[in-house]
Structure I
């Protein structure tokens, strides 16, 4: 039995280590001699016409800035169609959009009379888009001058079906978890970039900023909580390439509020397990680049709480060896640190290192909560927009 628990312990430890440390390292090594897509539109070329799709709900604080930032980009204005669906907003969102529609004739506004959720709006607006290349974005994400161009330039290459952009956060606060969330997001962006560079299989792009060919924007199931991962996996499933473009930058505010970020991560976790069931076919042939990415980056990450629990319980059965006595102490310390962090924060003392442990375990607890919601069943994808 001693050997059995040791095997369980090391398999679990390896799975977590592989997903967070080893896999990113392997990607970085493998990508050294890989070249980025070179079949791109030059900014002076005749660029393709595009349709931008956005769903909004009660976004009166940000909708005007979002619309202005979209039309301040250097992409030709006569090549832009901007479809905005308001999900039965009951604040001033509709009035603001209507007012700006007089200035920006490219806006096509669709006020929906009842709440149906972001996914339903996307599914409807894509059928109304007249152009073959779509950009999907969120209201709280603001484009830089060349964001749209960098998203679109890759579509000169017929093999590329989807391009993800990068989210930046400039308002970091040592008193919350915004630094930790920003560090996590930066690592995720690098991982996705390398996955796309090596295999054309970026495992999920950020739903707030991506471009896709219209024929590859699959109908998203109405009860799905995470639409962006579903869309990108559908593209990869069909053999299309999904890549990440580091120069397609957009600004997003991270609240840093632990409660708000936790709610957001629970929603994402619920959607992750919905997608896991949907794309189990990726596990049938594990010796492919896309399967390696799916297992290493996603499956092991989503199963992280289970691996941590198995490693901890196994550790308790093998305490007769010094190595495992040390490991159980490390386990207990990492469990206690978030509690210390919480108490210190109440005293207005912020230790940045401690906050990383809070962020890590908070993320894994959110996965457990999301899994529980997934098991209960998800009937609707309607949710309150994040305060990010």
Structure II
């Protein structure tokens, strides 16, 4: 065991202050340039907040401040909630990792996949672990053939929303089964609509809607009173707009305008949706999501309320992919990370482009929210940005370094 000298502790404090001063300058500049409207976040250890910051505005036009109870879109940061829900059922023996998805969703019993440009029957059935680990072959609306077929599903949902029709989760997932898989299940890793299919499985197994299951099993026990699939009317004054960047003609400045388009089969979040997207559909606040993250950091328990067992949460710290599957991860910011249970898993300090710590895991969202958890340190990091197709990982790295 080694002990820090007073001199080394003072030097660490100076380094921390310098890192945070640099971050202050960087975020202020990003806001000035019109890259982001603002950012809010912090870190907690064992239930106690160690860092908190807020810059900019939630709403540029009204001047609404960013606060702990500001409501944000999570997009893909909805996925860790889905993973927890699935593991609640696994712990109870109601669901098994080796279960074929077709056991619960008949349309998934016989799936096709794309092989060398031809549609052929898949050799393997899609199983629950394939959904949790993104190895099922399901796609998002990417630019390749399968991605464009998936885009047709989203377009169908968006047309239904505009027509005021109700396209429910089971209907969406059933239509998705008609799209061929991009490979045989288990062959490689691909980021896609696995969580949304898993959400439908959870509905069938639990006998309730996904929103009701989340509310009963996760949100109410953790006091997540502002988290759900839409923002009720009485809370909409706290709902931060989603912005998109409009580049300027010169320099790297841009203008931010509200993004009112539909994305990923989601509506405007202002009324209860028929399609409750487990992969992207939740809204939440900093204080709500930090409580969720601290539950994971504390081994499945928060404020004397246990959601999962410590052994289950330890599974989240382990890469669930084979070496071949790990090599097929194509996100640049995931270099040095593995994947499992709908979350990234920190693997290699030398390779990781985004800082982390041993045994840490977490995920982020399409418009900028970010979460990281370390079970050994009982530490969690959460921050929120609300910009469409957000991809400023160099800024994220600076924020993460200041909070680690």
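Laboratory data are not the source of any read-out in this text; all were calculated from the coordinates shown. Since this is a predicted model, take the numbers as computed values, not measurements. Cβ atoms are built from the backbone, for glycine too; each structure is taken alone.
One of I, II was used to compute helix-only ellipticity at 222 nm (-39500 (n - 2.57) for each DSSP H run of 4 or more, over all residues; to 500), and the answer was -15000. Which one was it? Traced to structure I. Given a computed value of 1.7 for distance in nm of label points 7 Å out along Cα→Cβ at positions 179 and 203, which structure among I, II does it belong to? Going label by label, the one that fits is II. Set I, II, criterion distance in nm of label points 7 Å out along Cα→Cβ at positions 59 and 187: the highest-scoring structure is II. If you rank structures I, II by Cα Rg over 2.2 N^0.38 Å, which sits at the top with the largest value? Across I, II, Cα Rg over 2.2 N^0.38 Å peaks for I.
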